[in-house]
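Each value in this text was obtained by applying a stated rule to the coordinates, not by laboratory testing. For clarity, every value in this text was computed on a predicted model and none was experimentally measured. Cβ atoms are built from the backbone, for glycine too; each structure is taken alone.
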Structure P
Amino acid sequence: MPLIPPFESDGLLPPGDFEVSFDELRNSVLVFGPSTAQEQSSWDMPWRLQLIKNLEILTRQLWQAGIRDIFADGSFAEDKDHPNDIDGYFVGSLDLLRTGELSRQLNLLDPFKIWTWDPASRKPYRGYPKKQLPMWHRYRVELYPHVPGLGIGSGIRDKYGHELEFPSVFRQSRRDGKPRGIVKIKYGGET
């Protein structure tokens, strides 16, 4: 069985955490698409490879800052010919986030200084209804911090109106709340 299984009939990954290296991700259904030739005719493999390249840049910066648990999802992890981006989260330390030390360390590593989650840093992008963070504008990737046990919400609500934490948000479809799979990046990154 492949490390990342084929999409289900609804275009989502089956529920579960699929841990892969970047090499394994580049050789997965998320890049090569569904198995039938007709479905692949408009599949944007070069764009998906570029998104992985961008995710790898940000992931390696997080690794250098001591972050190990990084998860990727969004339209990239769906049966969508041309995904908008990669969304995800990482597990971080409250102290590093509260003091701003994590952003400081990451911005020392990133030449574009994109590491912030300040709502005031969001800027519009043509054709998109919501404003985007600097990391999205540069890399088309948004990775959010998650500190387990704090109960800090994502701003996204379930069908009952309860605010969800990032792990829950990324493990369900935004369309209908159905459980779906997520990619966990294997620490160290290569096979």
Structure Q
Amino acid sequence: MISRISGILIEKSPPTLVVEVGGMAYEIEVPMSTIYDLPNIGEGVTLHTHLLVREDAHLLYGFGKPEEKIAFRQLLKVNGIGAKIALAILSALSLDELRGLVASEDAARLTKVPGIGRKTAERLILELRDKLSHPDGSVASAPKPSLVEDAISALVSLGYSERDARTSVSKVEDGLTLPEIIRQTLQLISSK
């Protein structure tokens, strides 16, 4: 396994780089996040790499940060995610954005990445939920929904439109508990 490469950057053709090490030139595919942080051609560069061996090719993928390499490997473990899609994800989203989307289960935003459909986004969220950790070892947590959003969700599940629920909830007084917000909102709706 080729874990890391240090050498001279001799070519940039996004998403492909060529790095010369000891007289050999390695072609390495990288995400756009790595492209942005590269030095000028002719300067030294170090990349954390992942070698993917296929029947028809040996492909080398490089990353500016070890956390990106770890995330790439986690993405490859998700059913339906290949190397090209994993690179597209890491090019379109920063690691913090990816962690946040997975933690908040935002499949809609993930589908904006080229090559990711609704089912793949949902599978990605399900399989990566506890696996994408911060460098300090902590796992991203989903933001807590506000009481207002909880009340709106409860009213929508009772059959009210989201627009009516949102309008009515905005009219109740502040500092109430969730049951009180729902109760006051129902009274406002029924008085119309």
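When helix-only ellipticity at 222 nm (-39500 (n - 2.57) for each DSSP H run of 4 or more, over all residues; to 500) is computed for each of P, Q, which one produces -12000?
Q
So distance in nm of label points 7 Å out along Cα→Cβ at positions 114 and 162, computed for just one structure, reads 3.4; which one of P, Q is that?
P
Starting from the value -0.25, -0.49: which structure in P, Q was log10 I(q)/I(0) by the Debye sum over Cα atoms at q = 0.08, 0.11 Å⁻¹ calculated from?
Only one of P, Q returns -0.25, -0.49 for log10 I(q)/I(0) by the Debye sum over Cα atoms at q = 0.08, 0.11 Å⁻¹, namely P.
Taking 103 as the value of volume of the Cα convex hull per residue in Å³, for residues 50-121 alone derived from one of the structures shown (P, Q), identify that structure.
Only structure P yields this read-out.
Given that relative contact order in percent (Cα under 8 Å, 6 or more apart), derived from a single structure, equals 30, which label among P, Q identifies that structure?
This value belongs to structure P.
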